[in-house]
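For reference, the structures are reproduced in the following blocks.
Read-outs: derived from the displayed coordinates by stated rules, not from any lab. A quick note: this is a predicted structure, and the numbers were derived from the prediction, not measured. Cβ atoms are built from the backbone, for glycine too; each structure is taken alone.
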Structure P
């Protein structure tokens, strides 16, 4: 299947909790369009079925945190995110 990206929009709001920790919330709208495909039987090589084209669209909301690890040296971060 090939996917074709549809228009999307989102926003993110950050809060610097400490000089080493950033938290944020995000939200928006996104979608994806997938083309159909033909499935082939692995053993016989014949067509086993098809899947139609479809589109999935929806809203998302989430948040996360990023923390700098100064003890490991410059440029080391840990990031967690949930949507």
Structure Q
């Protein structure tokens, strides 16, 4: 279902809140509304959303050295996508 959906996920110490735009049944845009990560994890904020949109999957390669931060964003996006199809 096309629209804009929010999702969140937390795995201490990291957390993320995202806004996902679905257009024509595809993940079109991902915006991080909130993201808390260690200094290493901050680099995933641009990389993971870009990979998800490119691959049209919430299961993409994590950023080396920031696996938990990467997974938090992937899971938050997955939660948003699940809302689109409920």
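Which of P, Q yields 0 for helix-only ellipticity at 222 nm (-39500 (n - 2.57) for each DSSP H run of 4 or more, over all residues; to 500), as computed? Each step should come with its number before you reach the end.
On the way: P: 0; Q: -11500.
It was calculated from structure P.
Can you spot which of P, Q the value 3.8 was calculated from, given it is distance in nm of label points 7 Å out along Cα→Cβ at positions 25 and 73? Kindly include the intermediate steps, with their values, before the conclusion.
Details: P: 3.8; Q: 2.7.
Going through each structure in turn, the value belongs to P.
For the read-out mean count of other Cβ atoms within 10 Å over residues 9-16, a value of 10.4 was computed from one structure; give its label from P, Q. Numbers along the way, then the final one.
Details: P: 10.4; Q: 16.2.
Computing mean count of other Cβ atoms within 10 Å over residues 9-16 on every structure in P, Q gives 10.4 only for P.
Work out which structure the value 1.76 belongs to, where Cα Rg over 2.2 N^0.38 Å was derived from one of P, Q. Before the final figure, lay out the partial values.
Numbers: P: 1.76; Q: 0.98.
Here the read-out was taken from P.
Identify which of structures P, Q gives the largest calculated value of relative contact order in percent (Cα under 8 Å, 6 or more apart).
Details: P: 27; Q: 36.
Across P, Q, relative contact order in percent (Cα under 8 Å, 6 or more apart) peaks for Q.
Here FRET efficiency 1/(1 + (r/R0)^6) of positions 17 and 57 (r between Cβ atoms, R0 = 35 Å, to 0.05) has been calculated and equals 0.55, so which of P, Q was it run on? It would help to have the intermediate numbers written out before the result.
On the way: P: 0.55; Q: 0.95.
Corresponding structure: P.
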